[in-house]
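Only the coordinates and a few stated rules stand behind these numbers; no lab work does. Note that the coordinates shown come from a computational prediction; the quantities given were computed from them, not determined experimentally. Cβ atoms are built from the backbone, for glycine too; each structure is taken alone.
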Structure 1
Amino acid sequence: MKMKTLTIALVLSSGFSMAQTTSEAPQEMSKKRVETNELGQQVTTFQPSAFMHTIPAREWPQLKDSNVPSADKVKIRNNFDREGYLEAQEATDIDPVVQSTAGTKTNRAPIVNLNGQSGSGLPPDPSGAAGPGFYVQGVNTSVRCYTNTGSVVPGGTFSLSSLWAGSSNAGDPIVMYDRHADRWFISQFNQSPNRILIAISETNDPTGSYYAYSYTFAQFPDYPKYSIWWDGYYMTSNSTHTAVVFEREKMLAGDPTAQMVSLSLPSLGNGGFRSPLPADADGPLPPDGTPCYFFNLEDNAFSGVSQDQIEIYEFNTDWNNTGNSSVSSSQQLSVPSFDAVFTGGFANIAQPGTSQRIDAIQGVLMYRAQHMRWQGYNTIVMSHAVDMGANRAAVRWYELRDANDGNWSVHQSGTYDPTNDSRFMSSAAMDNYGNIALAYSICNSTDIYPGIRYTGRLSTDPLGQMTFAEETAIDGLSSQTFADRFGDYGHMALDPDGGTFWHTGEYMGSGGNARTRIFSFRLAGEAGIDILDPYYANLVMNVHQSNSNLVIDVDGIHGEASVVMEVIAMNGQVVKSLGSMHPQDKKVTGTIDVSSLESGVYFVRVGNSNFQTTERVMIK
């Protein structure tokens, strides 16, 4: 969310000249076109207001972590007044999907578990993603690159403003790894003028050079949230710019004419704070022509909303004629009853030893809306906070499914509330075996300071239940006493190995200082198959090209169900396939003729309705 200008020495030290951070001067474009589509919607198309190609990040001045006490850091400004919207009711609905007892399955302890950056803004707003060999975390107001074993990468700690010469460290970073293109995406917003700043790595090295884009907005694009889709990087914000897409193909190529298209989601029910989520493709990309789905949480306490629901929108982008782009409401999906309304504005959750309450992040879906593509269906996993009464928060989570037709239904949902503590600021994701992980902040009014815990479920478990015992990533050590704004979001990411989850979130360290944590864990077995994970785990796929054939070997498949092998193009279309292959001794082998395909990058996917494993390949 919006931050004031920070003037401490740490940030000023990163305000070096443009010549130090770029290999070419920023190119100013800022062309704007406003059109009306067939639905009567205003479609605004922009070219970047500035573009630059940076020198490698490892050559920038490197930062040390901030030692500024949290009480002295820049504070978040409350851009939207919730009081007039969200005081309508106090936890009157009965939640029919409450899980009041914790799971008992053996804990999945963290693999990597370390303190992340503290940052120089409050809250730190941690976001992070995993790529092959790396984990990259962004906070207010810096970026740090780690190896996947948790070591800091030399040359990989730099100011956010370094990515866009002349910018400030305004905040709200989001980091994504685009596994389909093998690139890194880093973004923040900017004030005076209002802009969204996006940097795309030139290679898969996060300490290398970036293509840095700036896009101008008429209104401040607060609280931006992003997704990766087959035809664009999609974005929402806490503003009227609730449906935005950036021209991914050109951005990956470093094309300075990469366009941005902006519309507004129609009839967006909200409680004074807008944060719909675009579907973020973690598995194979959706096929060419699939609209990007947007999901918006709507409580029946919101003005004009008659039932607890998730409203679903479809965004269709036409890059050949952007004026034909459109967004429309496709479903109002009824979900089990909930209360997403807390009293007290931003001061909701009780902490030990203080009357200061902290923000539950109420009335919105939490980042991300993770999309996975399976044989015969697709899934969306997401979560949000609910009030169990007297401002005690629990986490509602969902798995939605569609049958490749955009008609979504609730496959399962649950409200995780195994103890009388508050759980909030959550993030959820699914792995390649259909297991779901859930991480969140936790505290209470007596003896649990704001810390981070997580749980999960296997795909074979009873629906609506988190069946693993709750695991602690880090215990809180103090309460926050100087502000109600505790945190804006956490971020759960899936490793490219398809089975390891990475989460970053905020907790309270000693002396009332906000800290961030980075940790990874698996729900699938650590090594081979164990009795809690009897179907699929740690599959090994080897793909190699022999003349005009792709030879595909997969080991580690349990069960006799047939599998399908597919070659998927970068536009998401299945271009080659082999079906009805039955494992023998846990193995399948297939050969696919690719002589008719153009040279380039493809994904190979092997799986069925219960599991999948994918590998990015270059076909010559």
Structure 2
Amino acid sequence: MKIQPRQQLLEIWRATTRTSIQNGEWQWGGRDRSNSISDAEQLLCLLAPATEVAAFRLDRPDQTAEDVLGALRDFGDSVEIPRRIVRLLTEYMQRYTDESGTPVFSGGSYFVAPDPARPPTKEQLALDMVDSFSASVTLTLATIGFVRVFRTVVRRDDILAELAALESMASTRLTAAIIGLLRSFSIFVFDADSDEGRRLCRTVNQAGLPERRVLDELRESLREIRAGLRDVTIGVRRVEGLENPNRLFECGWSWGITKGAPQVETVEKIGEQREGVAQAAPYLYFTVLALDGIEDLFSERTRILGLLNDEQVRLSRLLQQRWDLTQQYWSTIASFGTGRWPLEDLPWQTTDGRESDYFSLLVTSVMVQDLPGRRASTADLGRVGLVLNELANRARITRRPFEKDPAVAMHSPGVAFELEGTEELGGPRLSWRASDFAPLLLRRATRIASLLPDTEARSRLLGLADQIWDHLVSRRIREGTARDLWDQPSGAFAGVAEHYQQASWYYTSRVVQCLVTAANIVGNRPLPSELLSGIAKDLLSEAEHLFDQELLGGSTEAGPAMRGTLQEIQTNLRRARTIISDRPGSAMVRVTEALLVLDRLAAAREDMGGAG
């Protein structure tokens, strides 16, 4: 990859501290002003690399790299950096906890009103959002992990007390976020002959089969998922009609706590569980956000550091059930049938009648998360890769946009979703705007590339990732204190008139997550090529046989020089045998060196025989 994640992340850290620290004080908010989501995203621009990429760790001051210290010099030295981060995290936890001790997950300034003359009410701005629940899961897990490691090198009692207080606040917020996600899960049931049912049937019927046959096959494919959803009761209002096999359904996450969602019993003191007003139907955008956040609950780092307490483990298991069922549902719909996948029929149409390539990308995102668990074939991975490539073309990321190209609006101002239920609090029905098509596409492309065992297909997808990165680089802010951060869509699309001076933490944090994913892929050992492995094993077999012949011929009785040569050959062959499964290319180099020396020995004997 051309992305060079280490260098890019260091530049983002420099820019983040330059933008956020003014006159020695941390400034919350950016282009979209301060709210519980934006402020979490601002912190994650620092904390995500520091907790997810080993080379960027800040929790052990004696192990902090010099270039990392240089990027964060506005924070101080290696000892002061983690202490300042702890203070910022503490400030965030206090900032979004109300007077009763209840964590706040409001959307605030991210809400969009249809008419500027009629702004949202105070009650609407305070509505809890799935975006905030998900971001808080990621942030609090990173916080608790950071505190656990940093605490091992701290000796001062006052700092230890500060760390204990922060961990307690983060744990409370984590529990509240998990419960918020449980209460935001929704199941939408509808008749097959309704508008929603006909649209779903049209989406899955890629072969033009009779409708009755398609419905029967679809119901059979969803039978186990339907049975699993009947057991989902905690935090979810009873769903009428789900037990009826003749009806269809969707599952996923709404935009917030659904109307009528019951409270979740817990031994944790998390304050008030607020009543919800959100429509009890899944939104693809919020479903993907929820799945991303929930995935962090089951990560290797979460398990190794034991970041969850017993109650959080219990609650997270309830979320995992929803996570599994939701991924299975959307993967089943997206790949239904034996011919062309519904996913490949761009753009995706939702059951409420909206069509967009952005929805296709969201469905692809769910599939990408599900593929590793179901051990997808190389062919299936390749098909998803082709969809991502086509989406990049259609979104004018790898193709030039034409004048007044409608695809540009998907990037700026973005795709808007009406938040049904927000109008119940007295103001207008609010919307939410998503403009993260390019970073989401990059993150999924790198994820699929990391899973592909076929080197040629993997190289093509990494080439696509490089093209998407070039697009993102063109959208960096070029001037002012926010330079080197995002997002400046006019840099990529000449038709966009807006020119921004402030950073969008919404967009920048998503770019950071792409770079973290890329850094971890680069840090993993390369996927071995089956072709190379076969050739390397054949070469090793020949080399070991020739080496045994040398030993049998009495070469060990020769002088010190010959014994040294044989020792070098043996070392190369042993090393090749050790690494051949993981790094067949490197093993081939070792074997080739051994074969070259063995051939010189054979040629020398032939010359001596000819001379005699």
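Okay, here's what the table says:
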item: Among 1, 2, structure where log10 I(q)/I(0) by the Debye sum over Cα atoms at q = 0.07, 0.13 Å⁻¹ as derived comes to -0.51, -1.45; result: 2
item: Which entry (1, 2) yields the derived value 3, 17, 22, 19, 14, 11, 8, 4, 1 for P(r) over Cα pairs in 5 Å bins from 0, in percent, for residues 439-510 alone; result: 2
item: Identity of the structure behind -500 (criterion: helix-only ellipticity at 222 nm (-39500 (n - 2.57) for each DSSP H run of 4 or more, over all residues; to 500), calculated), options 1, 2; result: 1
item: Structure responsible for 2.6, with distance in nm of label points 7 Å out along Cα→Cβ at positions 215 and 367 calculated and labels 1, 2 on offer; result: 2
item: When distance in nm of label points 7 Å out along Cα→Cβ at positions 111 and 575 is computed for each of 1, 2, the largest belongs to; result: 2
item: Label whose coordinates, when Rg/Rh (Cα atoms, Kirkwood Rh), for residues 247-326 alone is calculated, return 0.99 (choices 1, 2); result: 2
item: Origin of the value 4.3, where distance in nm of label points 7 Å out along Cα→Cβ at positions 63 and 263 was derived from one of 1, 2; result: 2
item: Given 73, 30, 23 for Cα extents along the principal axes in Å, for residues 151-294 alone, calculated: source structure among 1, 2; result: 2
